[in-house]
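In structure tokens below, several structures.
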Structure 1
Amino acid sequence: MQILDEIVHNKCIYIPFILWFLIQTFKVLTDLVVNKKLNVRRIVGAGGMPSSHSAIVCSLATCVGKEYGFDSGIFAIAMVMAFVVMYDAAGVRRAAGKQARILNKILETPGLTTIEVQEKLVEVLGHTPIQVFVGAILGVVVGAII
């Protein structure tokens, strides 16, 4: 029971998750306003402004830095992980989303292919650099304040 209590009271764990939930809720509400339709799948969906991935890893790195020192090995690990996640969000996953968009157009073009698909590929996978940057700033600010 002591381990569970330590996990629950570890702000380096709960701050990133609370921030993730708030950002994803913001995306659901934004989607509701823009599309006039409630899409609860957005709560776990990828992509959009701001990047919750960037916010999570940057709030974690900031919290770890405050807790253990910005010269600690654990902060270095958190910081490197944050850069890898942000690079992936703006690079690899964004490229995969662009490819999905092109493949969906190919599959929708009459006479171009005989392949039948049951569902479209997910196109919103990654983030633009500005979405990653805003998420990172939110993460650092929230991690520094709380």
Structure 2
Amino acid sequence: MKRIVIINGPNLDRLGLREPEIYGDQTLTDLENLLTEEAATLGVDVQFYQSNHEGFLIDEIGEYADSEVFGLILNPGALTHTSLALRDAIAGSDLPTVEVHISNIYRREEIRQHSITAPACIGVLSGLGFDGYVAALRYLANLD
């Protein structure tokens, strides 16, 4: 069974509380429950990881690259716009990775409109809320 890891970066543990006008009122637990249900219908296994620390995210990606993980769904949070190290970890993992953003980063502040990490990913979904994660999961579930 394919194992897909959903990684959420800084401040995503605050979903439902932090800027609900941008990110909505659903929590990270709500997202994980939604993706667990979707994974069951797709016949894939999902695992979740969240950290507010760049180095921990990089370490996890390295561990996944050396394990039985098939692919990653990654919301790097603000690290999207600042972390060359995270970009390098994604590229060095050789894991198919889909970058996801709850809000449309291209409609946000200018500093948020460029993704350093996106070129290391096979695709980017931005502005679809939790549906972006579901679409990424479906894509990876059907990828050979």
(message) Between 1, 2, which one scores greatest on distance in nm of label points 7 Å out along Cα→Cβ at positions 32 and 104?
(response) 2
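Which structure, out of 1, 2, was P(r) over Cα pairs in 10 Å bins from 0, in percent calculated from, if the result is 12, 47, 36, 5, 0? Kindly include the intermediate steps, with their values, before the conclusion.
On the way: 1: 12, 31, 30, 17, 7, 3, 0; 2: 12, 47, 36, 5, 0.
The read-out was computed on structure 2.
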(request) Output the label of whichever structure in 1, 2 has the greatest value of distance in nm of label points 7 Å out along Cα→Cβ at positions 64 and 80. (result) 2
(message) On relative contact order in percent (Cα under 8 Å, 6 or more apart), which of the structures labelled 1, 2 is highest?
(response) 1
(request) Can you spot which of 1, 2 the value -23000 was calculated from, given it is helix-only ellipticity at 222 nm (-39500 (n - 2.57) for each DSSP H run of 4 or more, over all residues; to 500)? (result) 1
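Assign the value 19.5, calculated as mean count of other Cβ atoms within 10 Å over residues 8-15, to the correct structure from 1, 2. Can you show the working numbers first?
On the way: 1: 13.9; 2: 19.5.
Source structure for this number: 2.
FYI, it's all coordinate maths here, none of it is from the lab. What you see is a predicted model; the values in this text were computed from it and never measured. Cβ atoms are built from the backbone, for glycine too; each structure is taken alone.
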